[in-house]
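> Multiple structures follow.
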Structure 1
Amino acid sequence: MRTLVTGATGFLGSHIVERLLAQGHEVHALARRTSDLSHLRTTSAAIVFGDVEDYDSLVPALRGIDVVYHAAARVTPGWGSWKQFRASIVEGTENMLRASAVAGVSRFLHVSTGSVHGKACEGAVPATESTPCEVEFCPDTYYDCAKLEAEKIAFDYHNKGKLPVSMIRIATVYGPRDRLLADRVYRHMSTRIIFWPGRANPRYSIVHVTEAADFAVLAATSDIAAGRVYNVAPPHEIRFRDFAAAMIKAIGGPRVQVTIPYALGYIWCALMEGWSRLRNVQEMPYLTRSGLRFLNRGLYLDGTRAREELGWEPRLSMEEGTRLYVQWRRDHQKICLPAECVHSLGQ
């Protein structure tokens, strides 16, 4: 099958590329000319240049494509303007859908996020696919709001018969090449003294990226998944500090853990954001107020539909997943120069 993956130089997208290649598919990886292609060039994927924000660049990239995996998005929650998020996620998705429909693509997989449920995914009861999606519009939720708008456009294409669409809502994904969750948790858990802002220990639906990529391929190639949305989530409850503890165990060594007032952590994050803006830094700071709130709110999804309809559920334990991540991290740091490591890991 001839496939096109957007966001192929990113976290989930790069793993979808690897999974498709491992299953014998012909893979075309969409990338901007300014993107870091170093990892992509280690695979046998055909690199095609284009930008989801530029419709005209997508037309030649989609010729002869059977299935599109749309994973491209601006993923910097709480950091960036609404204009930037809308251009990347809303307009970018609409461009991909339009170009795919014109090209006669047989299936379009849209990668979304469980956070489109807003506060409904932050409590003791996991959000299902039918839980109402209600997100308050504010700088913290620009990413979530843009994803929700993109979902509506994608299903409009499906419902009007323009293009068969399947959708997956990712919960919290970690693993090799992760520049957000795993990177920050690893760095924080590597310190001898760990400061916890506040006493919250929210529920998270955490899945290793290789399993999320497996499910993306399954959802895009199953007939019954057309027109359906699926949560990508484990079958059991996970607390955030359980994930942190697994990371500490994988890293090794004793740790002193100290709880500090949430307000103090909030002020520190605000100072880091301000310093980044003063220096006109475009990359999201290591610590942000949005990230701090995210770690205290949770993202809890119900993955029952994926298990019952498609027979999927993650099999890699969190302990094994974090061990593999730490091993990858250490191996990666050994085989590259310091400057290259910083660039590759997004630090």
Structure 2
Amino acid sequence: MSAANDTLAYQDLSPDDILSSVESLGFHCDGRLLTLNSYENRVYRVGIEDGPPVVPKFYRPGRWTDAAIQEEHDFTLELAAEEIPVAAPFDREGQTLHHKGAFRFAVYPCFGGRAPELDDLQLLRQLGRFVARIHLCGQRSAFSHRPRLDVATYGEKPIRFLLDAGLIPDDIRAAYDSVCEAALDRVHHCYERAGEHRELRLHGDFHPGNVLVLDQVLHIVDFDDTCTGPAVQDLWMFLSGDRHEQTPQLAELLAGYTEFRTFDGAELHLIEALRTLRIMHYAAWLARRWADPAFQIAFPWFGGRRYWDDHVLALREQIALMDEEPLRWEPA
């Protein structure tokens, strides 16, 4: 089937497609089906007759190669083998990535829970421990097919895409181009201040929405954006509020982290740079997916004049933040 037909089938993924795919792996579905909150891929909770529900994930055509998806799976299986509470795909006869018709999919165990409260300092310390254990595994070997989180991939390429896509209003385009140039200049300065830093396999998109808490038990989900990058990438998204609020949060995260792995404090210079790259990357991600009707329903505000005004303002605020001193941390 052609790539265009694969994409069309993916957009029209039906309940029969979902249930028959899951049953092809030997599960006996009971007909219950719930769509879960995911836009990049299609993710569902499916009831099973003789056991707990499972979560099939159908991968968006054209985003990852099979080899890149397999590296994601292998990494989560490696982490699970170390008893780190991650959601790893079920293995069926040595396979975790499956094909059925136009679809590529994997099936995961179903974990309940809520996102962690960021003012729970004890929980932040526990998260820091888990991140360190992920990174101890992550430094053992390198990815061959996953992306590298760097200025080119998450900054320069998204900017070029947006400027070429024709979505930015003409009267904002010059301001967007100018502010992006200034922001990337500050990002480079942040990387220079951080100096040489070790890069390793990461979760890559580690934020509160990818942690489930139920009765004090944590599960870490969604390694779809796993990549190579600096350790601090898996920490900074758990910092919220102003500098005064973020400082004790950082202290707890790193108190837990350093129980298992050394943290290079120079990487704190990268926090606002990484936040800036994420803002740039997110805008381009929305633009690339805008042809998908699900995105137009979920993000109706994208692309309007107000969106681009707010986007430019957010980048200007990041420029100011990148000129400030990094958060302070005193190792124990």
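> Where does the value 17.0 come from, among 1, 2, when Kirkwood radius over Cα pairs in Å, for residues 212-299 alone is the thing being computed? Each step should come with its number before you reach the end.
Working: 1: 17.0; 2: 15.7.
Computed on structure 1.
> Check the numbers for mean count of other Cβ atoms within 10 Å over residues 172-179 across 1, 2 and tell me which is largest.
Looking at the calculated values, the largest one is 1.
> Further, regarding this structure: Thinking of 1, 2, which structure, once Rg and Dmax of the Cα atoms in Å is computed, gives back 19.5, 58? Numbers along the way, then the final one.
Details: 1: 19.5, 58; 2: 20.6, 60.
Comparing all candidates, it corresponds to 1.
> Figure out for me which of the structures 1, 2 the number 16.4 belongs to, where mean count of other Cβ atoms within 10 Å over residues 124-131 was derived from the coordinates.
Details: 1: 16.4; 2: 22.6.
Computing mean count of other Cβ atoms within 10 Å over residues 124-131 on every structure in 1, 2 gives 16.4 only for 1.
> A value of 0.85 was computed for FRET efficiency 1/(1 + (r/R0)^6) of positions 260 and 276 (r between Cβ atoms, R0 = 30 Å, to 0.05); which of 1, 2 is the source structure? Provide the component values of the computation, followed by the final result.
Working: 1: 0.85; 2: 0.55.
Derived from the structure labelled 1.
> Of the structures labelled 1, 2, which one yields 3.5 when distance in nm of label points 7 Å out along Cα→Cβ at positions 60 and 268 is computed from its coordinates? Don't skip to the answer; put the middle values down first.
Details: 1: 5.1; 2: 3.5.
Source structure for this number: 2.
Taken together, the values in this text are just the output of simple stated rules run on the coordinates, not laboratory data. Model, not experiment: these values are computed from the prediction. Cβ atoms are built from the backbone, for glycine too; each structure is taken alone.
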